[in-house]
Structure P
Amino acid sequence: MIHSIVADVHLPAGMAGPEEMTFDVRCFLLSHASGVTLVDTALNNGAELITQKLAEIGADWGDVTDVILTHNHPDHIGCLHEVTARAPGASIWAGVHDIFPVAVKGAEDGATIRGLRVIATPGHTAGHLSLLATDDHALLAGDLVGTRNGSLTRAPEQFTADPVEAERSLHMLSTIDFHDLYPSHGAPSHRQALQDLIRQP
């Protein structure tokens, strides 16, 4: 089962455009046979939110065996140092084409980590990853897409390193067999919404 942890992000005017922006960012906990995997670490205040969600599912930091980072943007790794301090035994995984402030293990395309199949989806960043939770028939899409006002949307272009490459990754994801779609920004969606999105210019 996929457990979402939701934090709010507020960017003042001028930081990412002329107007202020408020949006959510999500990280995820997934239980497996010998513990829990954490996908992304949220903002620098995210540790307490993760602690609360761990308690809700009957776990604690000692149960975190793996941390998988979808990409190197601050709203996804802001709490990374604190997470590594609270779960010192956890393996930290990430795409080999992004740079992180701690040592990471390379999550290679096609590899499986605790039941999550790694899918290289470059574009938003060079090393961006998506993850297929095969037992849940669910795709964790990172920042390739998000939901806004109930609709699936592409990531904002000002935050995307290579929009052409991101579009290729979106089209590739639409061919994968899954049902539920979990973006890192906004509420969960589904595969059909992704297929509808890529038909739009």
Structure Q
Amino acid sequence: MELLAKLLGGQERVKIMRFFLHHDDGIWTPHEISDKTKVKGAIARKELSALTSIGFIERKKYKTLTNGSSKKNQKVKETICYKLNAEFPHNQALKDLLFDFQLLDKRELASRFKNIGRIKLFVVAGVFVGLNDSRVDILIVGEAIKKPKAEKIFETLSAELGREVVYSILDVEEYEYRFKMYDKFVRDILDMYHEKVIDRLVVKL
């Protein structure tokens, strides 16, 4: 992320560019973009202006009628929105660059979750190993896992990557039972290519 940020002008810009490239048919208000990418409003507006100036995104004005008790009370409201410029010549090259998550430091990724509980197994799959049809992108197996805390981290990570990170969190007992019972969900993850960043399971399955 740091290298891309330096190349493209900052982490906030990388987040917003990823967001538009992943949601290439969407139309978004500045508030929605700020909320989805977790980029502060003023910074988001600055980046939107810069990306519009180079033609990466398009700025559109939309007029809508506000609700009123009668037609006379209805007013026309103008809303500024942004969308990806489908004709921008470097879209595919930027997708290839910005969505190559295989280059991310997997240990740094796992370290983000070090305070959510006792992690016994941390598996990266899916987009982090170059596969789009894996059941999950991250599997966490552990003890005393604080799921709300983990969900917040996944929310931040999804905002950084410009796409939703698919994950599953299991406690050790459930994971071991499902593995031994040839549970399809668990087996599908482990049968496809994946990387075990952390493996502290006492019983090696």
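Tell me which structure, out of P, Q, gives 15 once relative contact order in percent (Cα under 8 Å, 6 or more apart) is calculated. Source structure: P. With volume of the Cα convex hull per residue in Å³ computed over the structures P, Q, the top value is the one for Q, the highest of the group.
Comparing distance in nm of label points 7 Å out along Cα→Cβ at positions 76 and 108 across structures P, Q, the highest figure is found for Q.
Of the structures labelled P, Q, one was used to calculate helix-only ellipticity at 222 nm (-39500 (n - 2.57) for each DSSP H run of 4 or more, over all residues; to 500), giving -5500. Name it. Spell out each step's value before the answer.
On the way: P: -5500; Q: -12000.
Label of the source structure: P.
Comparing mean count of other Cβ atoms within 10 Å over residues 140-147 across P, Q, which structure shows the greatest value? For this comparison of mean count of other Cβ atoms within 10 Å over residues 140-147, the top structure is P.
Taking volume of the Cα convex hull per residue in Å³, for residues 60-163 alone as the criterion, the top structure among P, Q is Q, with the largest value.
Bear in mind these aren't lab numbers, they're just calculated from the coordinates by the rules spelled out. Source: prediction; values computed, not measured. Cβ atoms are built from the backbone, for glycine too; each structure is taken alone.
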